[in-house]
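Structures follow.
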Structure I
Amino acid sequence: MTPTAHEKVRTNVYLDAEMKEKAKEIFKEYGMGLSDAFNIFLSQTVMERGIPFEVKIPNKQTAGAIKDAREGKNMTKISLDGLKKEIGA
């Protein structure tokens, strides 16, 4: 039996546990659950005939900066006052 537009089917996906919980809290503010949000994503994907938002791959410099930040490398502590002085505010 092929599912119709109104028939629901169960599926399994593997999600990052922490990200799932954070997202669920946001969806809750909209009065929807995880399934509702996924159905919206799938509907938009079909209507757009692709991912319904821009996905970018960082260039080498940005990827390096992200890697360093995650590893705590090349980081300098600065206060808000110090930052304001740096930009002349």
Structure II
Amino acid sequence: MLFVIIAKDHADSTELRANTRPNHLEYLSSHAVHYAGPMLSDDQEQPIGSIVVIDAADLTAARDFAANDPYTVAGLFAEVSVHPFKQVIPG
């Protein structure tokens, strides 16, 4: 089943995000990630969070994935939500 992870960065965390990014990308590449990328500020200049769509066995597994993301472990995120996701487009 698909799950969407929406995570919002702490303010002024650009350096922490940059320093943790290689470990984060390695972590994502070792899992069933369908889509992933940063959310950007309104001026499109700064990352302000992340969106990841993963395939996981259940909500518990998706929450575990989010909790073990190097960005989460490093304390980048102020808020993380995990929800079941139904892909409609493309079908």
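Each value in this text was obtained by applying a stated rule to the coordinates, not by laboratory testing. Because the structure is a prediction, the values reported are computed rather than measured. Cβ atoms are built from the backbone, for glycine too; each structure is taken alone.
Cα extents along the principal axes in Å computed as 35, 26, 21: which structure among I, II?
Values: I: 65, 31, 25; II: 35, 26, 21.
This figure was derived from II.
Where is distance in nm of label points 7 Å out along Cα→Cβ at positions 6 and 62 largest, in which of I, II? Display every interim value, and only then the final one.
Numbers: I: 4.5; II: 1.2.
Comparing I, II, the top value of distance in nm of label points 7 Å out along Cα→Cβ at positions 6 and 62 belongs to I.
When helix-only ellipticity at 222 nm (-39500 (n - 2.57) for each DSSP H run of 4 or more, over all residues; to 500) is computed for each of I, II, which one produces -16500?
Details: I: -16500; II: -10000.
Clearly, the read-out refers to I.
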